[in-house]
Structure I
Amino acid sequence: MAVTITENASKELKRFMEDQKMGDGSLLRIGIVSGGCSGFQYDFRFVDEIDEENDTVSEQHGVKVVVDKKSGLYLDGTTVDFYESLEKRGFTFENPNAVKSCGCGSSFSA
């Protein structure tokens, strides 16, 4: 699988889904799009549909995760975690394919 969701991240994602009253059919799409200060940005959103030919679907800690084939090339081995401290709170991406990342951690170059 191209992307791994930690148990901590899945807990936060499930909490968000409950708060937003999302149904069981909601899937977390993780991908990349062109842009950001480093070349690519992470695309991290919930969807209700998949492309049977181009998407890979897995279930991790109770969260259904979708990654398209193109994004999978850049995200292979990536771990998504949730970090919470006094100074920072949010999802983090540990991407072994990133040559460099921006300071905010939401864009990278490969």
Structure II
Amino acid sequence: MQIYKIFRAPEWAELRAKGETRGAPVDLADGFVHFSTLEQTPETAAKHFAGEDGLMLVAIEVDRLGDDLKWEASRGGALFPHLYRTLALSDVAWGQPLPLVDGVHQFPAGLA
């Protein structure tokens, strides 16, 4: 199973350069790295990245994260995956651009 994280270009560049990240400012403030399931990702993009271009959608294999991944209630009581450690570049299965076309994020074929 994969979970997903949306990175802004500087955040993605930092992960690639350093090999690890504690996440975006919201992740640092909350003390964990936020992820979304496949079904949750379009709403996450619309809610937290509305109108933003230059984004990268990154997939993570759940089994790479071990016990540091916790499923916790968030939006509307839905369970969201939260990582309580640094995200390593080696945790990333793949990353693809998440372009903005006419105000709507265009997910890779087969994802949304």
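The value 2.2 for distance in nm of label points 7 Å out along Cα→Cβ at positions 26 and 58 was derived from one model only; which of I, II is it? Mind showing how you got there, number by number?
Details: I: 2.2; II: 1.5.
Corresponding structure: I.
Ranked by distance in nm of label points 7 Å out along Cα→Cβ at positions 2 and 18, which of I, II sits at the highest value?
Checked I, II; max of distance in nm of label points 7 Å out along Cα→Cβ at positions 2 and 18 sits with I.
With Cα extents along the principal axes in Å coming out at 42, 36, 20, pick the structure among I, II it was computed from.
On the way: I: 42, 36, 20; II: 39, 35, 28.
This value belongs to structure I.
Here distance in nm of label points 7 Å out along Cα→Cβ at positions 10 and 66 has been calculated and equals 3.2, so which of I, II was it run on? If you can, show how the numbers build up before the last one.
Details: I: 1.9; II: 3.2.
Attributed to the structure labelled II.
We did not get these values from a lab; they are worked out from the coordinates using the rules stated. In this text, all values refer to a predicted model and were calculated from it rather than measured experimentally. Cβ atoms are built from the backbone, for glycine too; each structure is taken alone.
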